[in-house]
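Each value in this text was obtained by applying a stated rule to the coordinates, not by laboratory testing. Quantities reported herein were computed from a predicted structural model and do not represent experimental measurements. Cβ atoms are built from the backbone, for glycine too; each structure is taken alone.
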Structure I
Amino acid sequence: VLLHGKDPYQLTGWTRKIIETLHEAEGEEVERFDFDGKEVDLATVLDELRSYGLIQRHKVVVLDNAADFLAGQDQRRDAMERYAANPVDSATLILRSETWRKGNLDKAIAKVGMIHQVEAPTPAVAAAWCRRRADRDFGVSFAPEAADTLVQMVGPDLGRLSTEVDKLAAAAGEGGTITRATIAELVGISREEKVWALQSLILSGRGDAVGAMFHELMDIGQQPMELMTWSVTDMLRKLHGVSRLTRQGVPAGAINKQLKLWGQSIRTFHDAAGRFEPGELSAFFDRAIRMDQHNKSGRGDPRRSLEVLTLQIADKMKRTAGSGDRRV
């Protein structure tokens with residue numbers, strides 16, 4: 001069996017299903033042996049598959065990081081292909097890996113077993129999963145749009161969502177309802193996560209979702225206006241910095257280090273900066289600074305001003321989506 005994909009929760013779930021199926025087929029418990037492909041050698045894996053214990057039971061050998069186990073090791077790959085062509089009846093080998101490079105081993109596995117790629121669910125699918133799990137396992141329901149709010153705050157990672165649903169269901173009690181207010185109270189995310197969630201949503205061009213997040217963070221989550229303003233100003237500072245430094249010929253790595261860009265934010269900010277004329281970003285950045293000064297002096301409607309600014313940026317991102325504009 002080959003299971004690959006970047007969702008550990010689903011990899012674990014599929015492994016459990018396979019073992020349960022084997023248990024039902026064998027009529028008794030199966031023995032499980034786990035190995036890390038980054039550390040184990042070929043002989044150990046094959047010996048475990050082919051050896052017999054004092055009490056003969058069906059074995060399940062789980063090899064994690066299978067891609068690392070095979071990487072650059074033609075001898076190992078050839079040996080695994082030979083084993084897949086003639087596997088022992090008393091054992092099942094489960095290869096698990098986040099990444100996978102297709103080859104002849106896939107063809108050999110497909111002839112005698114199964115290959116399944118797990119994919120991260122969409123937000124809509126993840127929200128539906130939360131509702132089913134809460135109802136099935138706890139007898140608890142989600143209020144309208146509450147599951148969507150949870151996914152928006154946590155992301156579509158089923159492992160983390162599972163933990164949060166457990167916590168929320170315990171708070172709601174059997175027959176209870178998980179509301180957006182409950183989620184805002186119990187599902188904590190860090191200040192950095194809140195800032196990045198708002199920034200990434202604005203830069204995705206989803207203006208409707210930006211308005212909803214303002215409501216979630218400020219009205220339900222009771223986040224201060226200062227944090228919201230700083231988040232937008234920080235985003236524009238980074239965009240302006242990427243644009244300016246790129247035009248000056250500064251290497252991307254140096255830009256990322258200077259502006260403290262990391263992970264997913266690197267691609268997001270570089271791609272977004274390329275959709276604006278340099279003068280546009282300067283104007284937006286100056287506007288955000290003046291708006292912050294007005295807010296601190298009590299002039300104007302700070303929330304309305306900030307929402308208008310973010311919606312204009314989101315609209316720009318939406319209109320230039322897929323344009324491949326690289327002006328910086």
Structure II
Amino acid sequence: MSNGKNFCLLSTDNLENFVVDDELVYESIKEKKWNLDVKSWHDKSVDWNNYDAVMIRTTWDYQQYPDEFFGVLETIDRSNALLINPLEIVRWNINKKYLLDLAEEGVKIPPTVHGFHIDEVNFDTIFEVEGSDSLIIKPTVSANADHTYWFTPANIKELLPNIKESFKNREFFIQPFLENVIKEGEYSLIHFGGKLSHTVLKTPKTNDFRVQEEHGGIITSVQPAPEIIKTAENVIAALGRIISLGKITALQSSNGDIPFQVRVDLVRNKNNEFELMELEMIEPSLYFRTHANSVKNFVEGLEQLLAKEIKVWRD
């Protein structure tokens with residue numbers, strides 16, 4: 001990074017109920033002689049032309065206002081600033097339908113029923129359709145496990161009114177619940193510029209299935225086994241193919257360049273294979289505090305990206 005550049009981390013107005021550690025990167029960025037600001041995406045007074053680059057970070061209420069959020073990102077994208085990750089990556093990644101695109105490229109995901117109208121789901125037969133007596137329903141656009149339900153034949157009658165209320169106007173996925181979320185946990189492999197930086201294991205608190213810290217989840221730094229690393233590499237490679245083939249609207253790269261911040265979330269299934277739960281590329285928690293080299297990896301990767309001095313994805 002050269003001197004005098006202006007860099008912005010995009011956040012929100014209130015992070016009181018979230019676990020945030022982005023402040024750990026502030027000093028290292030400033031040591032590169034960059035001017036660093038943290039701005040809320042709700043702040044309409046910001047002139048994004050004042051920045052060389054804007055990175056989407058802790059915008060953790062965007063799912064409540066998706067149209068407004070994209071309006072801000074479109075404004076940033078039209079400005080002089082480089083948006084990280086690119087706008088079209090965000091468009092593709094915001095709806096969990098991207099998992100179906102990755103499955104077409106050979107990525108293993110849980111068997112998925114994709115629906116738009118909750119009244120069309122037969123909850124008497126859905127367990128047979130999915131081949132499991134333990135299922136999850138979640139919105140295709142969501143964050144922080146909002147409106148996510150774990151249901152079984154024993155509790156579906158009790159949960160069904162809430163499910164129907166939550167999904168009366170929401171697109172959804174229904175998938176088998178992977179018991180290893182509780183028994184082992186979910187692995188998150190964090191990549192900067194296509195390179196693995198660090199890995200954490202997320203496990204839920206007792207009597208819960210949600211691994212997010214905001215729900216009591218426990219985050220532990222781990223060294224992933226080779227099979228986990230290989231699975232994540234295959235996911236990244238599939239993403240590269242999707243980009244190279246121009247399958248993401250208005251976005252094509254001849255060399256399949258990978259977006260800068262990517263988190264691959266994996267869970268082991270009953271056949272001892274790892275399945276992709278999420279590929280987070282909008283505003284992933286990056287767990288800087290869990291690994292000694294995470295901040296260094298982040299800043300060095302960012303420096304390499306910005307040294308190209310190009311509008312990524314626009315050539």
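Worth pointing out:
- P(r) over Cα pairs in 20 Å bins from 0, in percent derived as 31, 59, 10, 0 - corresponding label from I, II: II
- Origin of the derived value 11, 34, 33, 19, 4, 0 (P(r) over Cα pairs in 10 Å bins from 0, in percent, for residues 151-286 alone; candidates I, II): II
- For distance in nm of label points 7 Å out along Cα→Cβ at positions 23 and 103 computed as 4.2, the structure of I, II it came from: II
- Winner on distance in nm of label points 7 Å out along Cα→Cβ at positions 47 and 215 once structures I, II are ranked, highest first: I
- If you line up I, II by relative contact order in percent (Cα under 8 Å, 6 or more apart), the top spot, with the largest value, goes to II.
- Entry that produces -8000 once helix-only ellipticity at 222 nm (-39500 (n - 2.57) for each DSSP H run of 4 or more, over all residues; to 500) is calculated, selected from I, II: II
- A value of 2.7 for distance in nm of label points 7 Å out along Cα→Cβ at positions 79 and 95, calculated from one of I, II, originates in structure II.
- Each of I, II could give mean projected area of the Cα convex hull in nm², for residues 71-118 alone, but the derived value 5.0 comes from II.
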